[in-house]
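Enquirer: These are the structures in question, set out in turn.
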Structure P
Amino acid sequence: MKIKSYKKMKNNTYKVSFVNHEDILLYDEIILKYNLLLKKEILPKELEAIKKENVFFSCYYKGIQYLVYKNRSKKEISDYLKKQGYSSSDIERTIYLLEEKKMINEENYLEMFLYDQIHLTNNGPKKIMKKLIDLGFKEEIIVNKLAKIEKGIWQEKLERIIAKKLKSNRKDGSNKIKEKIVAYCFNEGFSKEDTLRVLEHAEIPNNYEALEKESLKLYNKLFAKYQGEELFFQLKGRLLRKGFSYDEVEEVLKTLKKSS
């Protein structure tokens, strides 16, 4: 195929125009490797090889662009390039070159990821481990890294999370508050045992005012359906299910009975 012209384009490419009106974009590396700027014609077989290798450089530069704004793991890059439609061989070669040029460094990535997860999120060790496994890191490596983190760091993090949760809850009873905190921390990757250990030393708000408001609201709601002892039996059960302590519920019910 006879070459009509070359035109330098952006993103390390040249537009090669042929006399048959076909245009193709080729990367600089291809232009240099095949000395195309000095050629006026490309044989069909050679053009086929050029196009095939050009696809690899497209894959390679896509990988670089994906790394511009954020560090990525090898699995992240591989998954991204697969979605772009590149072959496994081109992806493997791309990752190899990116590692060789120090554009991928999984050791650094792991260290930075752990730092951010510990200091910038509420995630506990179990959730962090799952995230890293999903990113392609081996469980053994993750376990070793997590083992080097001082236990006091996790405890301080739990204390901060629990203190914030206690401060923000002004409507539930103490039992319900504890239940919600344990469930939340478990979902964030902390063990139930560690959470309960911290809760033992935490000051759980009384929320007696919330109990009074809730009991009055329920009383007015249930009054149309129940009367006498059945009314207070139903009211007591609902307040206990909301996590208020037995003694506090009994005290509130006595006050309600006197005023009813």
Structure Q
Amino acid sequence: MTNEKIKQALTYVFLTVAALVSVFPLYWMLSAATNLSVDVSRGVLLPGKALFSNFQNLLQNQDVLGAMINSFKYSVTLTVLSLFVSSLAGYGFEIYHDKAKDTILNIILLAMMIPFAATMIPLFKMFSTAHLLNSTLGFMLPTLATPFLIMMFRQSARSFPHDIIEAARIDGLKEFQIFYRMFVPTMRSTYAAAMVITFMSAWNSYLWPKVIMTDKKSITMPMMVANLKEGYVTDYGMLMLGVLLSTIPTIVIFFALQKRFTEGITGSVK
């Protein structure tokens, strides 16, 4: 066996082991969701027959449907509005480029260095005064336009031909028409990548919803999963089923847009 074949074989062995290690937590979650709590504590790895009983216990203990609806409502609304605001801002910073806008963008990027925990209490006081507790608007406003997404769309806008914009202006198109009819369709991959990032971030958000959502009717899926650990005894089978239900939407979104996500992250524009 040649050195090249040995290297190739070792590479495949390493990738196989890495794949198994990466997939194992997901398998363990699936298996634990079908087992009783005592079996999970004992480290049983094979699927069990307690899926239905775990699901019944979960429905009796938590408002699963309400939490799922709230998470979808908050995440989808935030994703749609965030993509619109961030892409419009990124487009504007690049197409109407000048030193003043560069200064503003630098200030926005500096905001990424401030931890959210440092601004959480002032935000809560502001939102409480504005009567935005337990509202979709209160959930969305702190992350409606993130510096990362604005920078991401600005970088993508750099590859957008400026000659096309000038030609469109000569043909009589308004600025927003150029953005909507020409820029948006061209940047489909960037929008897909941004949608995956924003939806997953909104869906998995826990700290801010825990602070802003004081009503049990406004509970989200991560908050529901956290509630399953309360008390002196934890039903691990029910807990893992809750985690599984909370994970499925993000998995579906990611795999549905996996190709576009990769293209958008690498900055390719067709």
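Enquirer: Of the structures labelled P, Q, one was used to calculate FRET efficiency 1/(1 + (r/R0)^6) of positions 90 and 122 (r between Cβ atoms, R0 = 41 Å, to 0.05), giving 0.95. Name it. Working shown, then result.
Expert: Values: P: 0.55; Q: 0.95.
Here the read-out was taken from Q.
Enquirer: For P(r) over Cα pairs in 10 Å bins from 0, in percent, for residues 98-177 alone, the calculated result is 14, 30, 29, 18, 9, 0, so let me know which of P, Q that is. All intermediate terms of the calculation are to be shown ahead of the outcome.
Expert: Numbers: P: 15, 40, 25, 14, 5, 1; Q: 14, 30, 29, 18, 9, 0.
Answer by label: Q.
Enquirer: Matching task: 21.8 is the computed value of Kirkwood radius over Cα pairs in Å. Pick the structure from P, Q. The partial results should precede the final answer.
Expert: Numbers: P: 24.4; Q: 21.8.
Corresponding structure: Q.
Enquirer: Please state which of the structures P, Q yields -23000 when helix-only ellipticity at 222 nm (-39500 (n - 2.57) for each DSSP H run of 4 or more, over all residues; to 500) is computed from it. Show your work: numbers first, answer last.
Expert: On the way: P: -21000; Q: -23000.
Going label by label, the one that fits is Q.
Enquirer: To which of P, Q does the computed value 1.2 (distance in nm of label points 7 Å out along Cα→Cβ at positions 82 and 194) belong?
Expert: Considering all the candidates, the number was obtained from Q.
Enquirer: For which of the structures P, Q does the calculation of relative contact order in percent (Cα under 8 Å, 6 or more apart) return 12? Before the final figure, lay out the partial values.
Expert: Details: P: 12; Q: 32.
The structure behind it is P.
Values quoted throughout were computed directly from the atomic coordinates according to the rules given, and no laboratory measurement underlies them. Quick caveat, the model's predicted, so the values are computed rather than measured. Cβ atoms are built from the backbone, for glycine too; each structure is taken alone.
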